[in-house]
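Here, each number is a calculation from the coordinates, and none is a lab measurement. A quick note: this is a predicted structure, and the numbers were derived from the prediction, not measured. Cβ atoms are built from the backbone, for glycine too; each structure is taken alone.
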Structure P
Amino acid sequence: MEADQIKGACLCGIGEYIVITCSGACDLGLIADTVARKLRDNKVRKMNCLAAVGADVKPTIEAFKAANLLLLDGCPVDCGKKILEKAGISSFKYVRLTDLGYEKGKTPVTEEVINAVYEKVETIY
């Protein structure tokens, strides 16, 4: 592909199964982001960019509406969920880490925690 053809194009993954995450500044945001990347690396889902929805990137929004979308939010602020709903995306699977028993600001970012969350979301289809 010529460089001018991809200029300005997002290099995020688009496909039938997509994971996006609120990668917030707290411990749960980091865990959610790491789990999403692990889903991507293990080829369970393609990872894409929640910020593109917030930036009103229409092709991304339309792709998300057609995809099997999994959103990982860390805490009850629900930033990711609010961004999707504001963009008119209503069909998605949703996991909030605090609903799994993790506490914002008090959860260590360890392989054990990351693997435990991964195991809970890996089979969501």
Structure Q
Amino acid sequence: MGINNERGSWGERKAEEYLIRKGFAVLEKNYRYKHSEIDLIVTVSDMLIFVEVKTRSGTAFGMPEEFVNAGKAGLVKKAAEYYIYDKDWQQDVRFDIVSVLVLPDGQTEIYHIEDAFC
């Protein structure tokens, strides 16, 4: 596994831990549908939330959340549509981004963006 994949997996674990501490229940991790993947699928208060996690070790090229472009959002939405249909989900849904930034001193900064795209 490459360094970027390892960092991404590490960031997904950090995001999961963060969401659990905030009261979210994790339903799925790395959910795949065709060529799409959703990093985390969680619930809170009868809301189904599809979470894209972005991890970076610096901001030279921008903040982690800036790397979720329209193409990536489209893939997440396509997988989400299938998941909603497959599970017959009848309640509200939203799409969030959890940005995980590793600071130069090794500390981690997590930024949760609710309703990041629709």
Structure R
Amino acid sequence: MFVTVLKSKLHRVKVTQAELNYVGSITIDEDLMDAANLLENEQVHIVNNNNGERLVTYVIKGERGSGIICLNGAAARKAQVGDIIIIIAYAMMTAEEARDFKPTVVFPNDNNRLVIG
């Protein structure tokens, strides 16, 4: 039997752009992707702390060091620039694997940059 568990989380990042006329997805700064162990094209769930919206989309690699968090396509209707969101990825594994698995949780600063030290 497999269970679905939290794999990665970017906690409380700020939306920097919303591009309605785009194919779809969320663009994330590559530094944040690496820190949170997120892959390009990986499915993610987005939770908007400002309005309660929730959606599922996939990751597009954004410019490294830019702090970009951009909701694209229809997802752009679910948030405004400045909204605080949580980006969550899940993984399927056996219950035995899940017991010892430790998710990657990242808490960027107010400018969507990694806090070192």
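Supply the structure label, taken from P, Q, R, corresponding to relative contact order in percent (Cα under 8 Å, 6 or more apart) with the calculated value 24. It was calculated from structure Q.
For which of the structures P, Q, R does the calculation of mean count of other Cβ atoms within 10 Å over residues 48-55 return 17.6? This figure was derived from P.
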